[in-house]
Structure 1
Amino acid sequence: MKRIPLKKVPVSRSDGSEAVLDYKEQLEFIVKVPRDAKVGMDINEIRGALRVLEALEKAEEDWVDFEDADYNFLMEKVRVARFGIVHPAIVQFVDDVTGAD
């Protein structure tokens, strides 16, 4: 069993405004995107994504627990994820997720 914190980290934008990196929303987005956008998801990737989404749905406010197989699936998705900004919050997010206890 692995536990991931569900933080909400402020992210300063170049225009001076602030956004929030919501770990739960980011994880949901990552598992919904195919590993290979050219071919989409096969049934095994869909099943893995549904298990992770189910765990996120049942999550406590501050953390989510994953069975080892679901955590390993999520780690694969996080490793191939692409991000639209360069910000220390992204590095912290990946470190928090991949360093789960």
Structure 2
Amino acid sequence: MPNITFSFLYEKLKRGMGGFYDEATLISVCKVNIDVLPKEFIWFDTLYYENEVEKHYPLNEQWYLILTFFPFFTTIRPYKVAKEEYYRSLIGKKFNIVIKE
């Protein structure tokens, strides 16, 4: 099973009944210009806490991939042709969720 790695324990990874997701299935890959994403979407997708202080992962590129997983959460990843091809080849596959804190 492939891994999807996160630099922080993001709020989007929380389960409704407590705990965090440890695996999820990739269901969609979309290339998007950062300028068309609502600020609320970016705020939630990049949100994590460090010592109880709200933080947001910086997005400094123009083009990104939005990966959608089930159970439902998204992640924004910098766009690269090879990465888009890689993720598209894995749509429908289950991923281990790895937190690299």
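Bear in mind these aren't lab numbers, they're just calculated from the coordinates by the rules spelled out. These numbers come from a predicted model, not from an experiment.
Which structure, out of 1, 2, was helix-only ellipticity at 222 nm (-39500 (n - 2.57) for each DSSP H run of 4 or more, over all residues; to 500) calculated from, if the result is -4000?
Working: 1: -15000; 2: -4000.
Among 1, 2, the structure yielding -4000 for helix-only ellipticity at 222 nm (-39500 (n - 2.57) for each DSSP H run of 4 or more, over all residues; to 500) is 2.
Matching task: 34, 32, 17 is the computed value of Cα extents along the principal axes in Å, for residues 35-90 alone. Pick the structure from 1, 2.
Details: 1: 34, 32, 17; 2: 37, 27, 20.
Only one of 1, 2 returns 34, 32, 17 for Cα extents along the principal axes in Å, for residues 35-90 alone, namely 1.
Starting from the value 23, 17, 11: which structure in 1, 2 was semi-axes √(5λ) of the Cα gyration tensor in Å calculated from? The partial results should precede the final answer.
Numbers: 1: 23, 17, 11; 2: 20, 18, 12.
Value 23, 17, 11 for semi-axes √(5λ) of the Cα gyration tensor in Å corresponds to 1 out of 1, 2.
Matching task: 46 is the computed value of relative contact order in percent (Cα under 8 Å, 6 or more apart). Pick the structure from 1, 2. All intermediate terms of the calculation are to be shown ahead of the outcome.
Working: 1: 38; 2: 46.
Going through each structure in turn, the value belongs to 2.
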